[in-house]
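Derivation of every value follows stated rules applied to the coordinates shown; laboratory data play no part. Computed from a predicted structure; not experimentally measured.
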Structure P
Amino acid sequence: MSPERSHQEPVDRSRTNALRLPDLVRVGSRFDGGYVIPERALARCDAILGLGVHADWSFEQDALRRSGAHIAHLYDATTTRGWLWSRWAWGLARILGGLFSLSAKRIADGWSRLTAPFRHERFFRKGVRHIPRMIGGASAPGVVAIGDALAALRTEGARSILLKMDIEGGEYEVLRGISEWGEGIALLVVEFHGIERDVARFNRLMSDISHRFVPVHLHGNNSAPLTEDAFLGMIEITFLERALAQELAGGDIVTAPAQYPVPGLDNRSSLRYPEVSFTA
């Protein structure tokens, strides 16, 4: 056992118990980059705030189509046109490798890399903006505070926001205090990183989130190690705002442990490793 993982407190699984809703759908890619969310809740959203673009905006694109929303602000300073073009050759190699190995995911990944520069030009227009800056808890050079990013959406008429976050560990800073400033966020989708390195940090943030939101789905990323108590070190969690959750549930919010992954909804994040089964 490594020193940094010794004497870890257990994951507070009472915070990960989910409300079971009948209308969960996968939005975005069939593979990594897609997320499972309640369809009726998505229909209530009129804007998307996407934190973390990389080369895959399939979730935001599909969410806009399904919800009918026309406003989306996506933040990522690392995604540039030059960087997208630099991945073209590797995309071709991925397609050839996928054809050789009969791997649908490798073929899809390669095609995504090949077409990314063109798709970027088509997707980011009118009300859909790519802002090449990072998001933080407070403003700084090259960094937009999360409160300012939400305010920018509200000035364009957003009232019910879907917030998606995959920012490689930055979620712990950005989401701090969300119970205070999260009004107007109807759906929250977050990939949590590094849980196995600091379970207490994860528990604190989940406690804060739980004041305003309730989990409705979890999916473990199979490329990360487990915690000492066999929880996922990297996990995608979909949360629903509590008042909306109560409305969609038709009464009291009742959460319970569930078994994951869910067949037909969840897919492996990485083809290198088997899917991880767990109860949360």
Structure Q
Amino acid sequence: MPKTDFKDLMWFLTVADEGNFTRAAAKLGVVQSTLSHRIKRLETRMGIRLLSRTTRSVSTTEAGERLRRTLAPRVAEIEEEIAALLELRDKPAGTVRITLSLHALTQLIWPKLRPVLRDYPDIRLELNVDSGFRDIVEDGFDAGIRLGESVEHDMIALRVGADWRLVAVASPGYLATHDRPTHPQDLLAHDCINRRLTTAGGLYAWEFEKDGKELRVRVDGRLTLNDEATIVAAALDGVGIAYVPEDMVAAHLESGALELLLDDWSPRFAGYHIYYPSRHQNLPAFKVVVSALRH
């Protein structure tokens, strides 16, 4: 037998349920002659009579009734599943993958996303820590979080945090045996805690700015780390001068465990932004994440 057209089966089921070609045609939005032709074609293909027709009504034959009982629950099951899928379409669910720096994660992003996991049990988060700039499309990420000045222009970008600055700090114990620097170049005579960039592999050149003048200093020291939290811990231990985001040492500056250096040379950065391609902006789970992060 030739392959059955499922539309013919659905139309047969409508006629069987309505018991009338006129009402069935109206329900399906087709003309009665087209519906009658399709049912006859189905019977011809199956080689069996499915409907008994009179001038006033239509009823199923024994074979037709058997087919109706077979089709009806399966069609209902399919319709229920489609309804469930449509509901899922608007329900925040799935995995959102984001690449970001450790500083952004610990100081800004995680406090904002922690409630998302609590309030949306069907949302999964994958937060990939990387200090370098990633091609989120090529690397399979839904979004990236970087400083505003670093975001590519072909991406949608939204601010998720306030401006912040880097500051040079040292412990009172270190400063008790070393002269306090008054200019960034003075750092060349100090034991500074270097930071190695994870992606590029090189050492970070400390950036300073004052009165529109920018200055980069490649400091030297006996300790090199690639984690800012550990750099702060080393500075607290008196190992040397650290150059870290101010919010990571605010409590230590207030308590006196660390002292601020070169305050008037500390540059301010344009805050973190989430950036992503436009195709992600209407996904329910992604919209929840963006809403939680917006500054």
Structure R
Amino acid sequence: MSIEIRNKLQLLHQAWPNNAILTTSALKAKGFSDQLIQKYCRSGWLQRVGVGAFIRQNDQVTWQGGLYALQYDLKKNIHLGGLTALELSGLAHYLKLAPEKLIYLYNTSSTKSKLPGWFTKYFNQKAIFNYKQCHIFNKEIGLKPLAINGLELIVSEPERAILELLYLVPENISVEHAANLVENLQSIRPKNMQLLLENCRHILIKRLFLCLADLCQLPILKHLRTDKIALGSGDRTVNSGGKYFSKYKLVLSYPYIDDLEENINV
């Protein structure tokens, strides 16, 4: 074995964390030629898992290792958000209202793009992904790095995650489920929530959060400056056949809402 190949092999094991997908673009950026990549595949040091994606010999790659490659190797604006982020923060796991393997991924890029074929093909048997490309906020705020299975991944903080979750109501998330999650957010940070609400582009999401927070009597409402949050004009409907809350100009319906309606001073 030549010194160059030996050095490259050492780099192959040092430049990436264990159990992460290696992409062709990242390998080439580190100085690996197409010929050398092919040689490593023939020798078993690399195993191809799809077009432009590989795993190292003896690595046990999970979907987190695939997401790591999307975020750091391919520089995709994709993060764990919504219900998955709330679960990771310990704010939703006990409710058991969603499939345990359902993973919520949000893409904030201005250019429409799908998940790479290698990602969906290799990991769809290990998890189910709810992938949304959406511009909910004016700027990238409310995100943080979080260590998951030994990999540092970009994840929504709880204040952002709940607004991302409300973006999926009622098509993917029921109003009742969302209300249960909002009620659980007793300790969210007013400053963070204020900033996110002021920078949220979706009127319906903001009204729905404030209405549910009011129904659930979240302590945060005492600290929010709603006069600084643009709530638009005209009525909005979350789901038909519900109650009209004039305070938020919002039509909303879900079980047990009658028990909570008195909490709102309409």
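Structures P, Q, R were shown, and Cα extents along the principal axes in Å at 48, 48, 40 was computed from P.
Could you tell me which structure in P, Q, R was used to calculate Rg and Dmax of the Cα atoms in Å, for residues 105-184 alone as 14.1, 38? Corresponding structure: R.
Suppose you compute Cα extents along the principal axes in Å, for residues 129-168 alone for every structure in P, Q, R: which one lands on 30, 23, 15? Derived from R, not from the others.
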